[in-house]
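The structures considered in this document are given below.
What follows draws every value from the coordinates through simple rules; no lab data is involved. Not measured: the values here are computed from a predicted model. Cβ atoms are built from the backbone, for glycine too; each structure is taken alone.
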Structure I
Amino acid sequence: MKLCYYPGCTLKDKTTNLDQTTIAAADELGIELVELPNWTCCGATYPLTEEKIANLVPQIRILYNVMVEGDNRVTTTCAFCYSTLKRANRAILNDPIKRKRINAYLKDDKRIPEYDKETVYNFKDYNGEVKVVHFLEVLRDDVGFENLSLKLKKNLEGLKVAPYYGCKLLRPPEEMEFDDPENPRIMEDFLESLGCEVIDYPFKTDCCGSYLSLSAPDAATRASHLILNSAVKNGADLVALTCPLCYYNLDRRQEDIGNRFMDFSPIPVLFFTQLLAIALGVEDEILGLDQHYIDPSPLLREKKLVT
């Protein structure tokens, strides 16, 4: 099975462990992730203005290029990329005026593949043909969590994991249609298929303060502390997530959290693909455990999951 893959900017810089474990785990499952050629930044967040159609160009250009490559689906693991691409695609699909305006804009865009050196242009309108899927959806709908359990080389039994969804995967629910925004199950079902003991806690869908990381870091520190402290108090060994910015807030910000909240107990934070890669027997070197502020290696060695 081949699947077009959009990694996004952060996975090639600050969170290469998410990129590498996604590709390695997919390979173990017989899925060839084909990275979209010449991809650009997705814009990181869905534009709030309705008037400026140029704000949708980065996202729709990416999806147009997926179509040009001959694919009707694209997958990503970054929650921000998933949200931005999916919401932009929905806007084009459901709004004929936006669709007409964005295609007129793209027709003059020299960065799309059909524009060659001789300016021979074979532009075809993009009408929302590409489906944007998160890699968790691929695991659920294409592989199947029951089948995934049969492919494991290491069972993660005894590992108590708190799933963290954050904002982007679930909201706005009528646009994302990812899972129940109040009581999601996809990450829980995924973790259980690996053998993990899933820890329920009340803040798994709360915002970590991502947008406030620079403008109001104290607020982000408080929000992140609330999430992590709840996971710790409910018995979690670690937190699993999919968003690079949530990863920054919940892992790197633990130094600030510890300085501000003296009773705080640090807890490792891993991407869900790292846990998947471990369970599928991917080599330790690919896991990128050295990139974490809170080192998960002692816990994983204690559980005999890494060497």
Structure II
Amino acid sequence: MRPALAVTGFLLKRLLFAAGTLLAVSLAVFAATEILPGDVAGAVLGQSATPEALAALRASMHLDLPASVRYLHWLGGMVTGDVGHSLVNNRPVSELIGSRLPNSLLLAGAATAFCVPIGLLLGICSAMRPTSVFDRVTSVATLSIVAVPEFFIGTLAVLVFAVNLRWFPALTLSPRIDSVEGFFRSMTLPVLSLSGIIIAQIMRMTRAALLDVLRRPYVEMARLKGVVGARLVLFYALPNALGPIANALALSLSHLLGGAIIIETIFNFPGLAKLLVDAVSTRDMPLVQACTMLFCLAYLILGTLADIAGMLANPRLRAS
């Protein structure tokens, strides 16, 4: 089968799978937000609000309608591109997300540019010298980093580099960056706090994938012909290990976009994850639902791109 036809058929299957996944996630997200205690009317009016005032506000926000009706109305809006209005800010949800999404993409892009080369380099070097001192040290270090929660790393980075050394600001209060120095000062601590786990994941997956390929018969045949060292790893093993490595990169990047909630909260970074946290605290359910669906969509897109990259890099996957 030609690569273009193989990719087209694969994309059609993944689109159907993504549509079903998004439908299931939408139902789960709506049900989860429904069972949360309290609602936006109580969050807006406060504890001293009278039952009449709460009932009037709920009616004005259409919160008195049955859950099934509200779900179908919300799902229809999602399909047509109308994700609704924020119940707290009284602004379109798309406008709120549009103002925060570039900041999250900027943080994710900076972390990706920092993490991916380091993780791949460490993984390749460890696979080239298995059981060596370098391999053992990096393996123990990455396992230790994965075991440490991100909120601890972020808090420790603030205490060391912001409070004690005063090299970087503790809070990223504004997304406006007017110089290269301002960019690095604002992004260094959030990126470093995110990078530990991402580098460890990429490094370990790269190492495992390469070691698996290096045991294959065709690699042994290349060794017997005199191909050794970096040439053996980069030109014979790495192309056939791109599938698992691409999937590891996709999982890491989806974590950078949607799993940076703790880091954005610690550094008060005005991103999409921080917007989601604020929406949950104010019970702004249309905003919570839209942000969650966006994270799910980003995960599906990254997973699909990773599968396509692995398929194009491996002729056997294209044939199957």
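With relative contact order in percent (Cα under 8 Å, 6 or more apart) computed over the structures I, II, the top value is the one for II, the highest of the group. Looking across I, II, the calculation of FRET efficiency 1/(1 + (r/R0)^6) of positions 73 and 161 (r between Cβ atoms, R0 = 30 Å, to 0.05) that yields 0.60 traces back to I.
If FRET efficiency 1/(1 + (r/R0)^6) of positions 9 and 193 (r between Cβ atoms, R0 = 25 Å, to 0.05) is computed to be 0.25, which of I, II is the source?
Among I, II, the structure yielding 0.25 for FRET efficiency 1/(1 + (r/R0)^6) of positions 9 and 193 (r between Cβ atoms, R0 = 25 Å, to 0.05) is I.
Set I, II, criterion FRET efficiency 1/(1 + (r/R0)^6) of positions 185 and 289 (r between Cβ atoms, R0 = 25 Å, to 0.05): the highest-scoring structure is I. Computing helix-only ellipticity at 222 nm (-39500 (n - 2.57) for each DSSP H run of 4 or more, over all residues; to 500) gives -11000 for which of I, II? Derived from the structure labelled I. Taking 43, 27, 15 as the value of semi-axes √(5λ) of the Cα gyration tensor in Å derived from one of the structures shown (I, II), identify that structure. Answer for the origin of the read-out: II.
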